[in-house]
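The data blocks that follow each hold one structure.
Where a number appears in this text, it was derived from the coordinates with a stated rule and is not lab data. What you see is a predicted model, and the numbers here were worked out from it, not measured in a lab. Cβ atoms are built from the backbone, for glycine too; each structure is taken alone.
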Structure 1
Amino acid sequence: MQRAASPPFSFTSLSLRPPRRVGAAWCRAVDLPTFLVQCLNAVQYGLLLFLVASGLTLIFGIMGVINLAHGSFYMIGAYMAFALAPWFGDWFIAKLLVGVLLSAAFGFVLEWIFFSFLYQREHLQQVLMTYALILVFEEARSLLVGNDVHGVGTPDWLAGGFQLGGLMSYPWYRVFASLACIVVALGLYYVVNRTRLGMMIRAGASNRDMARGLGLNIKLLYRVVFAGGVALAALAGMIAAPLSSVYPGMGGSVLIICFVVVVIGGIGSITGALIASLLVGFVDTFGKVFFAEYSGVGVYLLMAIILVWRPEGLMRRA
């Protein structure tokens, strides 16, 4: 079965089609349960977007590499969820853990073979090589699994949902996706700000030459950071697979919106990426509800306003 049109990187399928009315009519048209659903959708979208963007801001902000292939890691994670589903069945958490380990190992090897040669090169060469990787990943995906659209089922223990108002319910899987992203965000904050590895990451990000002079193995550190960024993007793809299905080219729209998040939040800032992801989630979700015809402009208008106000982004390096 071929896909007629690729859906955007957004999860607002529970939203009602917005009425074309303005002013006080909006308040009458959107009741409290519908508003709560949209808020939950926005938070879940923003948190999932943070998983992808946090890996990109680590690689882009700390290592200085413009990685256009980052969206492909999200796609690889989604296809990994599809490929591992027959092996794990209802053991969804185990599938996520195995996928994270495999993607981290893949990122470690990929940095060693390709990205380790890019740190001292011009951004144009980085863009050309990472764009070539996009083409390689897409062709490999086509050869291995074809160009059909694939669905990934939710585990039985996350089936169904809870009531929000009279006839409206919210799926338990979306709640799980939000909670999983929150756990990962807290873990990432702890690693970066409270561990020895995080101290080395911050030192390497602020002054690479000084950190190397103090005996820090910058090459190994960057390899670990890159592997972590790949694992975060792949984890987001695995979590999103049951929500948006798995289809060719799904990494493209993710990459664009992730760069928007990195720019809004501040290059190299994990905290800024989280704030920017949630802002983008709310602007995109409610833009599709109230301004369906112009919803595609809202996120970029938000970026323009923030850059006029704070050209360096909301936060500096975290």
Structure 2
Amino acid sequence: MKRRDFVKQSAVLSTAGLLYSSKIFAQSRLMEKIGIQFFSLPKMLEKDFEGALKMLSNIGYREVELYGPYPFSPDAEKKNWDSITPSLGFKGSGFFGYTAAEVKNLLKQNNLAAPSMHADLGTLQDSMEKLGDAAHMLETEFVTLPAIPEEKRKTLDDYKKMAETFNRIGEAAKKVGVKFAYHNHGYGLKEKDGQIPLKLILDGTDPSLVFLEMDLYWTTAGGADPIEYLESYKNRYRLMHVKDMSKKVQFSGDGGDPQQWIELFPYMTTAGNGVIDLKKILPKAKENGVQHFIVEQDMVAEPEVALKKSFDYLASL
């Protein structure tokens, strides 16, 4: 073989090899974009919102999920938030003193998107148009309920009524051009009078109007199998809170009150550093319709360290 032909053939083979390797790398990456729930670093956001966004972007996060209340939320929801913030040690929420337009620009500057906004029940029921306006400004797809108020989930009938409420919220969301999702907490996962309360909601809501965000930590703490729910309700779960648990623990009761949640906070750990089988669950989640994987480590200490560890692990999958 002439030297010129050898060099030419070697170049072709080398290029093909690079393309093949790139294809393998692209196929092996489980998540194209990894998100973060703002409740993971509320104190940092409150102190230096712009700096916190820059830090998240530098780590590699490409999506964020906001939490309320917002400037347009009902006064009752704002008062409720004000009543609990002294125990939390921070007050910031929503847009952290910025306008929705300013937040959009800051996200864009940091190569971040906001596919989901957590909003309380009052905001979803009474301020959907304003919530929709803000969502459109931020190019947000999902407006998501983080939890059902305790007084509205005491009986099975309460859960059935909540399913009807969710359908109405979902219809209202659709009218303003967004999608409604429900984030499960730890309650409603254990059998009550022969039925699983959460399934009353899942089975009693319109799949075209009510979508779901699975919280892996609270689902596990409630004694449920995440994969079973993902497969039984295929394409309903569009978002997922990715958390890990340092050792296998469950609620002391039915997971229905904040004290039981607080008891389990110490067992939250960075993704990949615990006993939740993320390598098995996350591919199943993607296979069954989850589009947004969102890290959440509630008010974690040293977020710049912990959130990077979670990102690095998930980016390696």
Problem - mean count of other Cβ atoms within 10 Å over residues 78-85 from the coordinates reads 13.2; which among 1, 2 - result: 2
Handout entry: Identity of the structure behind 0.75 (criterion: FRET efficiency 1/(1 + (r/R0)^6) of positions 70 and 222 (r between Cβ atoms, R0 = 35 Å, to 0.05), calculated), options 1, 2
Key = 2
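For which of the structures 1, 2 does the calculation of helix-only ellipticity at 222 nm (-39500 (n - 2.57) for each DSSP H run of 4 or more, over all residues; to 500) return -15000? The partial results should precede the final answer.
Working: 1: -23500; 2: -15000.
For helix-only ellipticity at 222 nm (-39500 (n - 2.57) for each DSSP H run of 4 or more, over all residues; to 500), the value -15000 is produced by structure 2.
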Completion exercise
Taking relative contact order in percent (Cα under 8 Å, 6 or more apart) for each of 1, 2, the highest value is that of structure 1
Exercise for the section: Could you tell me which structure in 1, 2 was used to calculate Rg/Rh (Cα atoms, Kirkwood Rh) as 0.98? Expected result: 1
Fill in the blank from the handout: The value 18.4 for mean count of other Cβ atoms within 10 Å over residues 54-61, derived from one of 1, 2, belongs to structure 2
